[in-house]
1. Identify which of structures 1, 2, 3 gives the largest calculated value of mean projected area of the Cα convex hull in nm².
2. If helix-only ellipticity at 222 nm (-39500 (n - 2.57) for each DSSP H run of 4 or more, over all residues; to 500) is calculated from each of 1, 2, 3, which structure is the one that comes out at -31000?
Structure 1
Amino acid sequence: MTQVIPLSMLAENEEGRVVSVRGGYGFVRRLAELGLNPGVRVKMLRATNGGPLLIYVRGSRIALGRGVAMHVLVEVES
């Protein structure tokens, strides 16, 4: 069974597939430039309380704020 959750809710070392990015044109375009497009696999590397999230996507490590990560929806296997 799969479920769709915000990227910020992934646990450390958990993987998911980007389903959609919610936001305005410039916001969505900026995240697309970072590699966060629908269908792409992402892995949560570090999810500390109060700090930025560190994710692995398309061979790169990217730090995202929690607010930004809340707008990226991912599908995970449960």
Structure 2
Amino acid sequence: MASEYSLAVVLEKMYENQLGLEAALMELVLLVEQQGYETVGENARVTLERIWENAGFINQGLARLRNLEKD
């Protein structure tokens, strides 16, 4: 079992923070776009796309790390 401060647990917490920031950024993007700032919204959406791309990679890495810690 992973300890409270194992690498997998710490990275999982960081990933959870990333998801929270992603959700908050999306809310701000929607608000900014509603106010007519399409360019600002589009710039932020580019950042969101990178976050989404990295999310899958992070999940795969965490799964592998958890499996290594089980052994």
Structure 3
Amino acid sequence: MGKSQHVTPHPKGGWQVKGAGNSKATARTTTQAEAIYIAKNIAVNNKSELVIHRTNGKIREKNSYGNDPYPPKG
């Protein structure tokens, strides 16, 4: 399983995609939607998790595209 991909606000404006633990952004975009699209593709390819943050930094949403450590109970 690859690194989780985080969509966060970029300090200089816009949005960024960063792998968990990385110091540099993988991608920088003007809209959150663009960043989510890029991060989702990376997460799907790496079978990892996508974590979307709000403008205040708090987590808005999480999606797992690999072996989900907490699968839904059904």
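Each reported figure results from applying straightforward, stated rules to the coordinates on display, with no laboratory input. As the structure is a computational prediction, the values presented were derived from the model and not from experiment.
1. Numbers: 1: 4.6; 2: 4.8; 3: 5.1.
If we compare mean projected area of the Cα convex hull in nm² over 1, 2, 3, the biggest value is for 3.
2. Values: 1: -4000; 2: -31000; 3: -6500.
Structure of origin is 2.
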